[in-house]
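FYI, it's all coordinate maths here, none of it is from the lab. The shown structure was predicted, so the numbers you read here are calculated from the model rather than taken from an experiment. Cβ atoms are built from the backbone, for glycine too; each structure is taken alone.
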Structure 1
Amino acid sequence: MKPVCTILFALFFSYSNLLAQEPTVDVTELIRDLQIWKKDNKNMKMVWWIPTKYWEISTRGNSSVSSDVLKEIEEIVDGYSLFATLDMDISSFGMDYNDSTVIKLVDANGKEYFPLTEDEMPEKLGNMIAMLTPTLARMIGPIGENMQFHVFLNQDEQKKDLLIPDEKGNFSVKMNGESFDWRLPLGSLVPHKTCPVDNEHLKGSWMYCPHHGSKLK
């Protein structure tokens, strides 16, 4: 399990090697699509969706990640939706972290889903998550130490995949009184479109140019 944990954090926080590649998907743009931050006065909250597809994309062309390690990671997280959350108040004296998190997932039809308990979580997935917090604490300090992880079963009542990052849909995560909303497909996973007025490359998930109102090509 230790090699897997090492790879996880190389992928989370060592973006320089990833950006040196020439991937078909911009990893930085993907991470922007997956992370949503909310600020209200001195409070900041963050929800980070980490779908299975993230591992495949972020390891593409990375020689330090073997296909066996990637396969192991994907087998552990396949069938589940992983989210990381952070809730903190900022003051002149530093940051005060809220370690009490109320979270639920709401699908496009308004149906609510709740995270797995420790007893419901597969052993390998539970072990992997248990390694994340102390490793994050060593790497990025208090923010990493106070980041919390939540796992949802990625299936609806018909046993179909619930969250698919590259297919049309939408969902929300309700966390400590705030709503974090995603529209799918993620823009970073769709080929860029072009504005017919000035040929600017824009997000593939957009239908119209925000500057000219023209329908994108």
Structure 2
Amino acid sequence: MPSVDRQYRFIWKPLVFIAALTPALLLLAAVFGIAGQRLGPDPVEDLLLTCGKTALNLLWLTLAVTPVATIAHRPQLIRLRRLLGLGAFGYVLLHFGIYLVLDRNLDTAMIVGDIAKRPYITLGFTALLLLIPLAVTSTDRMMRRLGRRWRRLHRLVYVVAVLAAWHFYWQVKRDVTEPLVYAGLLALLLGWRAWHRRRARAPAPVTSRCGSARAPERT
């Protein structure tokens, strides 16, 4: 196995996994009062907010992998994208599970009413539904099976990210500074992708016989 493969398989991937798992472990410690960790006066709200923001952080890092790998000329970083994406999905599930069990006590009528009548919950639930097929098809086997359709399907992550940012913005009632920071970072990430895709599709400059590059003539 090449040294680069070894580094990413045995060093970087375990480190990313541990980093992604740490917020959940800290929450668990806070629930049981271990190592001085404590939840705030509204423990359910603390759990929801921490899991939601961790999911956002991991999702934004997932979207940042490609720009960083391209700019830094480190294509190997792409190998970390799947792990980060699955981590984000895990925290979304945890976020939604806490809402179902601890916040709404599995009251079906109340949950359905929230999804139907509270827009930020509608957005969050829609984002969760869109994430499920992405997580299910994240394996190498599904990539091979779906072929080109896999890439088209996984572009839904951009829709999920927009819905997640919108969900966070609508959920905050007073100071929207933090949601706007997340939205700004998302705009940068999506803007870079649009610029890079447009640049990749641009026609190559025509080279004259003397070796100088010349832009193609417009018709």
Candidates 1, 2; helix-only ellipticity at 222 nm (-39500 (n - 2.57) for each DSSP H run of 4 or more, over all residues; to 500) computed = -9000; producing structure is 1
When distance in nm of label points 7 Å out along Cα→Cβ at positions 46 and 86 is calculated, the result is 3.1; to which of the structures 1, 2 does this value belong? 2
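Quick check on the output: 57 is percent of Cα pairs over 16 Å apart, for residues 150-197 alone, derived from one of 1, 2. Which one produced it?
Details: 1: 57; 2: 45.
Clearly, the read-out refers to 1.
With Cα Rg over 2.2 N^0.38 Å derived from the coordinates and found to be 1.08, which of 1, 2 does the value describe?
Values: 1: 1.08; 2: 1.25.
Structure of origin is 1.
For mean projected area of the Cα convex hull in nm², for residues 70-141 alone, find whichever of 1, 2 sits highest and give me its label.
Values: 1: 7.2; 2: 6.5.
Of structures 1, 2, the maximum of mean projected area of the Cα convex hull in nm², for residues 70-141 alone occurs in 1.
Any idea which of 1, 2 comes out highest on mean projected area of the Cα convex hull in nm², for residues 126-173 alone? Mind dumping the intermediate values first?
Working: 1: 4.9; 2: 3.2.
Max of mean projected area of the Cα convex hull in nm², for residues 126-173 alone: 1.
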